[in-house]
Every structure is written in C-alpha cells, then in structure tokens.
Structure P
Amino acid sequence: MNVAGVLIFFALVASFICARVRVAGGAVVFAVVATLLFVGTPMGAGLPGVMANFLSIIQQAAVPLTQGTHSTAGVG
C-alpha cells in the first residue's frame, strides 16, 4: 500500500473514531483531509469534475423553482 493510501486510511479511521465519541468537528476535519488526499491521487483526480457536473445538473433542474417560473399548461 502506498503512502497516500495509508494516510487516507488513517484519516478515515480517525474520522470514524471522532464520530463515535461525538466530536463532530474532528470528524469533519479528518473526512475533509481524507477527501483532499484522495483527490490528490491519480484514481481520485476525476472527482472534482464529476462533482462539478453533478452540481451543474442539479442547478439546471432547480432553475425553474428558484426563478419563480412555473408551467401553467393544462390549467384553465
């Protein structure tokens, strides 16, 4: 196992331990560290692009709701 994999593993374990003892701040910090380490690896390099695409799709779906426009077809 490479060094990045070991660091990601320990960050996830530390996040789980913090969550079990109800230290939410520590759990969030370790989860963010694990995510950043994962994105730095070749396997996780595509994660930011996937998340950007997903959020773009959600934003496009929510535009009619946030702009106050709604269809009145069939009402009348």
Structure Q
Amino acid sequence: MTYLLYAFAALSIFLSIGGLSAYAQTKHIGLLLSSIISIACALAAIVFVSWWPLLVGFAANFGLKLLGLDPGARR
C-alpha cells in the first residue's frame, strides 16, 4: 500500500513540474500556486507516509479553482 502512495506522490510531483514549466511560459499565478501546493503536499505525503496530505493538496487546488485562479484551456 505504501508503494501506491509513493506512486501517487511521485505522479503529483511530476505533474507539478509540468505546471511550473507552463508557468514559465504563461506567467499565470494560478499555475505557480497550484504547483507549489501540489509539490509541498506530495512531499508531506512521502515524509508522513500517509494519504491525508494528498487529499489536502487536492482540496487546496480545488479551492484555487473556485477562487478563479484556474488558467482554463489553452488556445
């Protein structure tokens, strides 16, 4: 079960690095905040070996979306 947790945390970090790359191109503050939150929560999940930091990170990113900091679709 811990390997699945590590896999989800690693996937979250990998996607967040992609978000940081997109931030470098678009300079959209929502991408930066979302990536920082995801990386911090994934690292907390690895350190604590627990699922709750990943759920907190998802909820925080969903809160950013509700605040309007979601960049939306790229055109």
With semi-axes √(5λ) of the Cα gyration tensor in Å coming out at 40, 18, 8, pick the structure among P, Q it was computed from.
P
Any idea which of P, Q comes out highest on distance in nm of label points 7 Å out along Cα→Cβ at positions 14 and 62?
P
Determine which structure produced the value 23 for relative contact order in percent (Cα under 8 Å, 6 or more apart), calculated from the coordinates; the candidates are P, Q.
P
Structures P, Q compared on distance in nm of label points 7 Å out along Cα→Cβ at positions 22 and 54: the greatest is P
Can you say which of P, Q returns -27500 when helix-only ellipticity at 222 nm (-39500 (n - 2.57) for each DSSP H run of 4 or more, over all residues; to 500) is computed?
Q
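Coordinate-derived values only; no laboratory data. Please read these numbers as outputs of a predicted model, since none were measured by experiment. Cβ atoms are built from the backbone, for glycine too; each structure is taken alone.
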